[in-house]
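Following this line, the structures themselves.
No value in this document is a laboratory result; all are computed from the given coordinates. These numbers were taken from a predicted model, which means no experiment stands behind them. Cβ atoms are built from the backbone, for glycine too; each structure is taken alone.
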Structure P
């Protein structure tokens, strides 16, 4: 495709503004590690919420959605739509609890909730396991998307793409800290949304498509439109809807959708001005992420089935793309080659924004683990603030380098998504219950982490080689089910057969966090003088369900409107408005 001088000017302006934000925030960010990683705990809900949305608006997300739609239709998106349930649980139950912890990172939580050497080991190990290894895998999937975009739209080699994307991102991330990331995310989000929406509108005007009506009635598309998979086909209904809604949302761990909050979502909540801002930020994130944003990607994915019905069609159109990088996820980038002058620059800038916003967040988040939860805690507790910021900046560079190397070995986003889900299978319930069940201890988390990882290795590497357990390709969801079952049984047994945390550790946590008393009563009976809060958790769970219905109603209202089904769209919109009214009426009592 041809990139005009106007397109290059738009892309160049985007890079300049992103770098300028990093430079302008560098001085304050370098004043202390708390400023570098938490922006002084003074961030407003709207900035944090938009930043969360921008971070999850990664360039690999439209690729993932395209892969899902082309493979399983619109209803296939329930594999990630189901995570709205855990997102709303975070909004109404966990956001305020995280803010009360006043931790620098969510890993610092371990030495608040647990005690002794097991807690210290857990914090140190997960700092490296999540902050480096797991984080590098996530960033590599983002970098893989950048490679495909650069190869299809600009004709760049993988190494050329990675060099361009990495250098700019590392510069503003290492200079500006979290505040630089937040401000850049805010700017990048609107660029990304404008590009996605405008691209979807233009694709519908292509001669091969003709109009939205023509697209929806095309034989390659008409059987892909259902919101719900065919209930009569267990091979579709079970993995695409039943498993995600019944098990996956609470039982698995996935970055950005951690049961109970965590990772960079927790980092945003911890940097909020107060509890209400933490709640507002996560609510805005879930509404925008699940309810408003998916449809431009879905429209382009559906259109790609008309122009590139098979992978071989993309291979013929882009012969310079390595065979190992060809997949259904490549169709999103392939469709963008049809954009006109000017719009190409905006969309490329939007995709670059999507890449950079996600990478910058993961770089800052990962380096916060390396600095706060490993280097300062275990290597050099007496390190000065200046030294901690320096280590944070160096670790930012190192993480980006490792992610770039791994990206060269990956093939598609859906493959990485499934592997990450398998590794986290069975651990989600721990992250939900540890706030409310006094009996959970550090050994619970160690066991859950170790067992889930070993089970993932078995199903992803050992079993395919030796077929010790026969699993049909159409029943691949059984791997997640086995993982959840084995891991959950394992950590429950470990919990019951190991000693609980000492009372002084548990009471210190309870007094600081003030969780609902349910699940703590066995401990609190020994200390009747302790203040307790009864009856709050049922209300919070009820609001979580109301919020989930509200956002799904927004999602389907937009979908019905696109499909031309005005009556259904109106009903869904009314349900969304009722849900929003209930939440607004309950807002004052959320804290």
Structure Q
């Protein structure tokens, strides 16, 4: 018997909707059910009622789509969405919410390629392709329009009212669980990802006619920087996926910061992030809005730190070894380090962070005016931690050598991650040493903050991007480090001994905007001294110039220069 002669099974549209609803509920929601079981731990009966209500509600959603020519594409679409989202939930504990959708939209091919693994392919074949082919293969019986409308309406109404009755019968328990655990329904496939995508789409549509409002147009450089005697240069290193708890400067039992320790940097051990993903945290770091007032809309509709600096006549450059500036550097000089061709530090569209150092050395040697240079690292971005450091920094072994973290032990994952932190330590120390190398003609300082942390398997969670309200401290505790050259300390009146005494004071991303303005002695109404992390240890008196030099104000850069330096 040939395959073409096999008789296709025939099934009613309502029955197919019921079967697909059951499949989605039971086969593509493992992460959801694991959480639900723990949240309903005190009442298994409530959990069963909750599951029944969800099934009926999902069935009710599918019933109106059981129209000829629409039904199969709609059911297959739901299967594909659920299966895709379930992989990331099951493998990494990721919630596909609006911010995660935004991260996916702005990711680069090189970054996305780390997730294109054999495990993902296997998961999609089993949970997406095979069920979709089965739905496409079966023959669906459809009634004529009027009888079909009546039957579908009847099933829809009964299912919806039954779901409502189950919810009403145990409303107090359901309301308590959902109120206390707002992440639960965000994990439910396919509605969680679809609602998130709709929210992202609406927010993007809302921003289509966005007009950016100016900020800090009154900004000017103050007396201290005018009398510094040398050009003042601050290098801001925007870190990526570095969590404070794996920095030995913050008490980690492994020595992951030997070079920074030797330099005697200022380290703040109690610093929190604005978000848990780059698309949120990076704009928030450079925004004037504190975390409790921040929104993506506000950030996009208001100028940021780099714009205020340019208003003050400071030359500002953004060098990117990541996925872009998220709109921060749209009006200043921008260079993508990953576009460099033939560098031994680059492969497959990504570069090691040492790619900054040669260009920085040349830039510092040619700098003649007060400047801020932003280095946006690739840092410790997962899941391919092993690709974030060269062989010379493979100190902690055995290290996980794959993007499929589920194939590695926890110890191997931590070893790979710690090697990436060790390498970041080297890069940061190298930046400080370059500023020191040029200190005969520059007064240089470095400030480093990571955008967010990372989960390495704690409580079954990997990577980052958890909703902030429920995010573990591994994703929200970040390193905050500063280094000041001797000429900078003298010219700008910074007392590093005083700063060291404040190392345990709470700090956050809220501080970066005002701290950098203070470091560059920018005077503007937008500056808030209370949020300047260094203000209490900076003398207000200006230093006398060491020579006849007067820092030349650079003109603000307008437009975007994209490419390599």
Structure R
């Protein structure tokens, strides 16, 4: 493992620092955990991260997996007892996954050689078989043996590709690491309901309760005499806090799924949730150290846990928001920000995969049977598009969104989110990303029927206003409505219906529905103001599925894309008619 490859360097540094360091007392032990989560195939740096610094908004290059590799190497070199952990959702989100099916992510993760990796919900986006392909790539090198952990995931033995012979063919419930002269156990926990309902695991794969599973394996480990126990969880920050308070004997939790940034970053305009690390008490009344590392290869967490015997005596450490070495010197010297040069071998691998992207994005994924025209608002008048038809391009995109969220009742999106029509003939991955070129993700909204009506009225009012844009006009799938622009604001939408197993049913004002849309609209943009309020109320959850990726997945399954037989706008009366 790379941990052993850096041992000599670590020993040399420790020798140089020995005069300044205070050795552990006989009963004391310090564990360092280098960790990331939710990188979602974001392997390249972000070229223009906005950071408010000393009254100025800076645009700085940050993150990237080559910097993750370098930073974790530095943490290993500077500390004696280190575990490197990844808390899940390694894959799906960029073209690196669309094209390489996890091979590029696995190759870069192998450069770190994580001691353990917990399965996240998005690891199942291409079913058990897709996850098996990724895990096979993760285990390709002789030098690295990352332990894959998922205690509450139960594929059917003999049925799932993950479990051809036994339940633990592809992963383990936990791993016990020998760190110095100590045994440290790490249990992997995936978010159960969300993975089953919002991803694509095989129908026979079961996800057990997170709390019950963690408690069971904590007891099993204690029976083996292991008392230093942590969770590598992909269950969201709020659930980490809940489990920590309900479980005995747990000492630390390295988490993911909620894309939580911990640390003193609010003053820089970044979405900080709490201190790094967060410390709470477990069911025994003893400290638990909880750490997350934001998202998209931007942050490497360095958690320092000091034990007195088997109990945590201190939680410490720092997050490293990774900066380019070209960032302003004053920012580089600010706590929480770490400038690091990109690892050379990781950079070489990335260049290799980037070189292949241009050619491979021309891969054909479907056939468009006939031209699908685009009109942001109202019926099209273009020759060959079918007189009086609403936008076919928007209709198929909305259908793809709905297919990506099978638990949703309907999909809605804005006219401006779809940028090109689709010509008859082969459809490539590049075409899909031109159709949907923005860095948007799919979100799920818990919304009442009355609120749906309000959102549609707001969107249409914005589309008609002098200061608005017809890009706000709504298009959907699984929902239909009539539009009369001659009516006053608030009365332009009528005949609202949703598609159910029993056919089209009238939208009920007091009934709650699940709507899928894009993250741009979830901010209240394009006049969809109510969505911004629902987001602030915690009624919108991000799936972190890139909206273009959802269209690619749908197109691959559909194979032949035909002109839609129905549109969300059933009738349309323009101003002056």
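Suppose you compute relative contact order in percent (Cα under 8 Å, 6 or more apart) for every structure in P, Q, R: which one lands on 13? Label of the source structure: R. For the structures shown (P, Q, R), distance in nm of label points 7 Å out along Cα→Cβ at positions 201 and 345 is largest in Q. Between structures P, Q, R, the greatest calculated value of volume of the Cα convex hull per residue in Å³, for residues 81-264 alone is seen in Q. From which structure (P, Q, R) was FRET efficiency 1/(1 + (r/R0)^6) of positions 89 and 409 (r between Cβ atoms, R0 = 25 Å, to 0.05) calculated, if the value obtained is 0.70? Answer for the origin of the read-out: Q. In this comparison of P, Q, R, the computed figure -20500 for helix-only ellipticity at 222 nm (-39500 (n - 2.57) for each DSSP H run of 4 or more, over all residues; to 500) is attributed to P.
Between P, Q, R, which one scores greatest on distance in nm of label points 7 Å out along Cα→Cβ at positions 113 and 145? Walk me through the intermediate numbers first.
Values: P: 2.8; Q: 5.3; R: 1.2.
Largest one: structure Q.
Name the one structure among P, Q, R that Rg and Dmax of the Cα atoms in Å of 23.5, 75 was derived from. Label of the originating structure: P.
Name the one structure among P, Q, R that log10 I(q)/I(0) by the Debye sum over Cα atoms at q = 0.09, 0.10 Å⁻¹, for residues 241-512 alone of -0.59, -0.73 was derived from.
Values: P: -0.59, -0.73; Q: -0.40, -0.50; R: -0.71, -0.83.
Value -0.59, -0.73 for log10 I(q)/I(0) by the Debye sum over Cα atoms at q = 0.09, 0.10 Å⁻¹, for residues 241-512 alone corresponds to P out of P, Q, R.
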